[in-house]
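Visitor: The following blocks contain the structures, represented as structure tokens.
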Structure I
């Protein structure tokens, strides 16, 4: 199964760009699923704040029963704990408790652990990944930002731990992780961040200001189609969310893949 969507769905700068004028935030997810026909979404707000049970139930009710979710782990897990000797057990427990309705309906497909650029391939950080596996009994996808992790022993570590490797596309700059279409589990996971050359200097909201060309998306479509035949599920999320570019690019990718399948 190929799941295609965007990293988040509730953005003010999407209104009048991809959402109709006057669209309320409470209606966005339903529109995302029913009008754009995306079958998955990646929830990123959970990185900043723990979700409530009520919020999760509301999301489930606004989407079809075959619509699925990937949820980003809190910042305490990916950006703080590895720097110390403590693990945020309570944050993980609270997150999983809030996500119980998704788990019960079989619609929580992945937890996303997006590590920062400062998280480099060191013995202590490898040990933290093993600790993460011991502490979380759920599917986890690991995203690296630093290129030091681009080596065979790191991929073997992910395989041993049962983690899904996140295939990222981002600018070819200063040791950012390169685009490596590889898999370490029965699940493939793509995240397309855009190729903004001002990545390290742009304000957070504009870091992802990039629109992929048809030629670039055609390459991605080929890789997604090829890898999807090797795994059980494939997830594709566009994170170049600035002014709705992620929506437009995800739709173009889906169209290319559908055309390829019809022609095969």
Structure II
């Protein structure tokens, strides 16, 4: 379903740009509906030229011309950016924040007012239309959430969660791609060290990860059940997994996620 609202993007970085690219590619919104602005003018101008979106002259100009505003600045720049545009916000606006570690209360403090606020946590999969985005809002009518679901459906799947879970979301899915990239990196290194070319090792490592992900997505079986299907008794997979278990890999990974969760809670303060 095509979005009727005019949309503004403040901060044209990798994630913000990927969100809009998804909108355009899936025809959820047209470039004429979208305004972009970035304090680094060249970034916004380049995106505007590439996708034929409208280039705003300032944050305030952007907000004045749109109904939904996606905040994609660095978290430490929130209050400076808000000072530039909050006077242009109307009660009918929907402000959608993708700022990591930034609760809705902090966003509300920065921008003030009674408009709808949605907090979203996508991940880097948005660049290929395969993100998972957690959404929450303090809008009791649910209008902001419905609009955000339409927007983020352009770059993957969405899930509604209570805000109390967002630090966990950051640790599991926000940071999650890095965990899988590390596994691919290690598989590549092993292949190269044992005689494969870099290109050969990358193909084997990356395509294995792609296949595993697609299988897990399509299967009614759980990841645990799928792992057991691959693990023949007395086989090579079992030999590898026994080493991981003996080195206490599950506990190490648990500690890693807890560290990410702890850091997320610190950043939310």
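Visitor: Work out FRET efficiency 1/(1 + (r/R0)^6) of positions 31 and 87 (r between Cβ atoms, R0 = 25 Å, to 0.05) for each of structures I, II, then name the structure with the largest result. Could the numbers behind the result be given before it?
Guide: Details: I: 0.05; II: 0.40.
That would be structure II.
Visitor: Here's something else I'd like to know. Work out which structure the value -15500 belongs to, where helix-only ellipticity at 222 nm (-39500 (n - 2.57) for each DSSP H run of 4 or more, over all residues; to 500) was derived from one of I, II.
Guide: Details: I: -10500; II: -15500.
So the calculation was done on II.
Visitor: Comparing distance in nm of label points 7 Å out along Cα→Cβ at positions 47 and 191 across structures I, II, which is largest?
Guide: Values: I: 0.6; II: 3.3.
Comparing I, II by distance in nm of label points 7 Å out along Cα→Cβ at positions 47 and 191, the maximum is at II.
Visitor: Which one of I, II has relative contact order in percent (Cα under 8 Å, 6 or more apart), as calculated from the coordinates, equal to 19?
Guide: Working: I: 19; II: 15.
Checking each candidate, the match is I.
Visitor: Thinking of I, II, which structure, once mean projected area of the Cα convex hull in nm² is computed, gives back 13.7?
Guide: Numbers: I: 13.7; II: 16.6.
This figure was derived from I.
Visitor: Now for a different question. Out of I, II, which one gives 14.1 for mean count of other Cβ atoms within 10 Å over residues 159-166 as computed from the coordinates?
Guide: It traces back to II.
Since every read-out is calculated from the coordinates, none of them should be taken as a lab result. A quick note: this is a predicted structure, and the numbers were derived from the prediction, not measured. Cβ atoms are built from the backbone, for glycine too; each structure is taken alone.
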